[in-house]
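Following this line, the structures themselves.
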Structure P
Amino acid sequence: MCNIKVFPIAAVIVTVLTGCMTTPATYHVENTRTFDQPFELVWEKLVQFFAIRNIPIKNIAKDSGVIYAEAISFNDDQADCGDRGLWALFGRKATFNVFVIRSTEHPRVSVTTEFQETRRFQSSMMNVICNSKGNIEKNILDALN
């Protein structure tokens, strides 16, 4: 009989905790651009972008034109995670995949980002996938000009 009384209380608590949260907004993101420069120059500028900003590159393969990098944190200007409601921010992580296609005379660069926020309420944890606002992609592509 005790379990029957606990269920409605638990349902109300879950509703209150999640009821204040909002989903992330969706943004139009330009993540691909073609450059009128040699591949070698574009690649050098790309590696410099990550090095100057102290963003750790996890994997790099120049022959296939791929860089995978990971940042420990990001701010609200870079991604929208929605409103947390009563949940507290516990951590954030951003990952970047940059692909330089050199099959033509003009390299084409594509930037894919993923943002994730970890939230905590007492002993409960949850992960939320956030939506990019396009600022990181723009910054990377602009650095290659």
Structure Q
Amino acid sequence: MKLSISNDSNTKEDFLTVIALYLVIFFALFLLQEKMIFMPETLPEDYAYSFRANFDELFLKTDDGAVLNALHFKVKNPKGLVLYFHGNAGELSSWGNVVQNFVNLNYDVLVMDYRTYGKSTGKLSEKALYMPMHSFFTIF
């Protein structure tokens, strides 16, 4: 049986290769993180929503020029208003059906699309996500 002793030089090279590979992967993930987190789907501007519940389509213009698209589902004598922010994928044509449960419980519901989702325009960023939340709270 032959015993092999690792060469210090090979161990250092292997270690540096692993570190370099880790840094490349980390840097790539850092650069691509928004593409991996946000998965917007767009709709044409003339898209007509169709839902069972009564709703109004709203457009909110932000200070930086973005236009945010929202749907306000209305019921007679609502118990309150649910401000609903959907997840990181999809757009209002699919999320509008989800809010139907709140409408069935006699709540008005306001659901909006983030920038670059659905009919909404503007540049998407974490900071930009917080601005419409505050704007919609102040409107209602």
Structure R
Amino acid sequence: MAELTRAALEDLAVGAMASRDVLCVDPAHPIGRMARMMVERKVGSAVVLTEDGRPGIIAERDLLRALADGADPTSTMVESYMTASAITASPAWSAGEAARCMLARNFRHLVVVGEQGRIEGLLSIRDLFAALLGRIDGGT
């Protein structure tokens, strides 16, 4: 097994690790419908496309909070539980930068946004671990 060095961690780019098939929803989607879409797609979060162009995000934890609040899944909209201005990452960020950001802010997903503000992907903690384990197991 190869040793994972700090340099190797910094050489992995977010753009290469992020999932490109991003589930995107509207703020007016009912949370129940959005939850079904997440289950069908086997994802833990969705990017919310807001009117101001800044991506929002809604994740499993938000759905758990809605459930705990007793929210009606058919009449409660995504906008009630989403993070309106998601923290975004550049595709050029390193795995180390992404991991530090996720740890410092206590979340598991980063929206990857390119220079023109276009959503290029979504990085989950699972994507990050898969890339790191691939680096260790593959030795590259």
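Rule-based calculations on the coordinates, nothing more; no lab input. Model, not experiment: these values are computed from the prediction. Cβ atoms are built from the backbone, for glycine too; each structure is taken alone.
Some observations on this one:
- Once relative contact order in percent (Cα under 8 Å, 6 or more apart) is evaluated on every structure in P, Q, R, the highest one turns out to be R.
- When distance in nm of label points 7 Å out along Cα→Cβ at positions 29 and 109 is calculated for each of P, Q, R, the greatest value falls to Q.
- Origin of the derived value 21, 14, 10 (semi-axes √(5λ) of the Cα gyration tensor in Å, for residues 37-92 alone; candidates P, Q, R): R
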